[in-house]
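Read through the structures below before going on.
Derivation of every value follows stated rules applied to the coordinates shown; laboratory data play no part. This one's a predicted model, so the numbers in the text were calculated from it and none came from an experiment. Cβ atoms are built from the backbone, for glycine too; each structure is taken alone.
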Structure 1
Amino acid sequence: MAGRRGEVATAPALVVDDHPLFRLGFVAAWRLARPREPIVETSDLEGARRLLTPRTRLLVVDLLLPDGFGLELAATAARLGVPFVVLSTADAPAIVEAVRRSGAAAFFSKETDPHHILLEIDRILQDPSERSFPATSPLPALTPREHDVLAGLLAGLANREIAELLGLGAETVKSHTAMLFVRLGASDRFEAVRIARDLGYDLALPYLRGGRAGG
C-alpha cells in the first residue's frame, strides 16, 4: 500500500475488539497488506489503556466491549495525538454521529469489505485531515435539555422522576416530552423510546448531549 512502503514502522497500530475471529482476521489482513508495519491487539478497554501510548500509530477500536464503550478511549487518543477509527456492528445514525463528534477519523461497519477499510486507513495515515464516514439518516435537532429528558425516558423514568433528577417543574418536563414526540415522530413515550433506540440514542446519548451536542 502507499505511504510507508519500504520503511520499517517502529510504532505499532493497536486494534481493540473482543470478538477473536474479527480481531484476528483484521490483524491478519493488516499484516498481509502492511507487512513492515507492526500491530498489537487486545480485547478490552483495560488492555487498550495499557497499550495505548503517544507512539501508537493508529487505534482501531470496537464500540461494544466487555468493560465499557469504545469511545471511552477517544479523549485519551486525542490527548496522545493518536488517530483512531471505529469498527462496529452498532451503526445506527446517532452512534455514527457520536463517533464523528468524538474526533475519530473514520467509522466502518464490520460488514464493510476489509480491503476498502485498509485502503481508507491508508488514506488517513497519509493525511491526518482525511475523514471516512458512512451516509446516515439525519437526526432530529434536539436541544441539550431535550437530550436530558430523552435520557430519562430511555432509563424508564416517569416525568415526575425526570423533573426531580433535572431540577425542573413537572409541567416543564411534560412540555419537553411532548416536543420530543414531535421531533421523533412518536405518538407516545413507548414509541418515542423505541424510535430513539432504533436511532442508537440508548448508546450514543452520553456522547451527544451536554457540551458535546448541538441543537
Structure 2
Amino acid sequence: MSVARTISPEEARRFYDRIGSWLDSQSFYEDAAISDLVDHASFGSAEAVFELGCGTGRFAEALLREHLSETASYRGCDLSPKMVSLAGTRLESFGERARIILSSGGAPAAEPADSCDRFVSNYVLDLLSESDIRAVVSEASRMLRPGGLLCVASLSFGCGRWSRGFMGFWSRVHALSPKLVGGCRPIDLPSFLGGSAWSLLHHESFSAFGVSSEVVIAECRASA
C-alpha cells in the first residue's frame, strides 16, 4: 500500500495563515460531526481539556460557554500564528481558564503527562502522516489521566454510495497534489487506536454534500 503524501508543517502554517477566519466556512460539513462529538464526550464532567489544532477558537468558545463547568480549564494549540491570534481574541473573555499556544505541528510532546481528561482534535489528524497520527495518539495516551477521553473528528472514506464516490475523488486529488485540498484527506480513525491503551466508546459517520466525516471517542486505559 502506498503511503499518502502530506503537506509539511510549514506548508500547513502558510495555508492556514492565509485563509484565516475563512476556516469557519467549513462548518457546513463539520458541524454535524462536531455536535455528535460534544454529545458523547461528557464535557460537563471534564476538568481540563486540551485541543490539538484550535483553529479560530470557534469550538473552544462553544465548549467554554455551553458545556464546560465554570471551574474547568481549556488549553489549545495551533501551528498557525494567525489562528492563535484569532482564537486568543475570541477566548479573551474567559481569562485564565483558556490558554492558546503556538505549536510546531505534529504530536504535542512538550505537554505535561496526566494533564487533561479530554484530548480533542477536530479535522487535524487528516492533515498528518500516518506516523504523525500514531505519535499524536501516543501523546494523547500519555497526557490523559486514567479514564480520560480521546475525542476526534476527521474526514473519512464515506458512509454511502454518493459520499464514498466523492471522497474517493477527494483522495485522488490529494494524491495528485495535497495542497489542492488544503492537505486534508480521508483517513480511517479506528485503525489508529489498536492495542490495550484504548477502549472504543463511540464511533459514528456523517455525510454533508458528499463530504464524509467520522467521530471517534475512546477511553484511555493506561499510558502507552
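If you work out distance in nm of label points 7 Å out along Cα→Cβ at positions 31 and 63 for 1, 2, which one comes out largest?
Values: 1: 3.0; 2: 2.0.
If we compare distance in nm of label points 7 Å out along Cα→Cβ at positions 31 and 63 over 1, 2, the biggest value is for 1.
Assuming -13500 is helix-only ellipticity at 222 nm (-39500 (n - 2.57) for each DSSP H run of 4 or more, over all residues; to 500) as calculated from a single structure, say which of 1, 2 it is.
Value -13500 for helix-only ellipticity at 222 nm (-39500 (n - 2.57) for each DSSP H run of 4 or more, over all residues; to 500) corresponds to 1 out of 1, 2.
A value of 3.7 was computed for distance in nm of label points 7 Å out along Cα→Cβ at positions 103 and 175; which of 1, 2 is the source structure?
Checking each candidate, the match is 1.
By the measure FRET efficiency 1/(1 + (r/R0)^6) of positions 183 and 199 (r between Cβ atoms, R0 = 25 Å, to 0.05), tell me the structure among 1, 2 with the highest figure.
If we compare FRET efficiency 1/(1 + (r/R0)^6) of positions 183 and 199 (r between Cβ atoms, R0 = 25 Å, to 0.05) over 1, 2, the biggest value is for 1.
Can you tell which of 1, 2 yields 2.5 when distance in nm of label points 7 Å out along Cα→Cβ at positions 111 and 159 is derived from it?
Working: 1: 3.9; 2: 2.5.
Only one of 1, 2 returns 2.5 for distance in nm of label points 7 Å out along Cα→Cβ at positions 111 and 159, namely 2.
To which of 1, 2 does the computed value 17 (relative contact order in percent (Cα under 8 Å, 6 or more apart)) belong?
1
Ranked by mean count of other Cβ atoms within 10 Å over residues 87-94, which of 1, 2 sits at the highest value?
Largest one: structure 1.
Which structure, out of 1, 2, was percent of Cα pairs over 24 Å apart derived from, given a value of 47?
This value belongs to structure 1.
Check the numbers for distance in nm of label points 7 Å out along Cα→Cβ at positions 47 and 167 across 1, 2 and tell me which is largest.
If we compare distance in nm of label points 7 Å out along Cα→Cβ at positions 47 and 167 over 1, 2, the biggest value is for 1.
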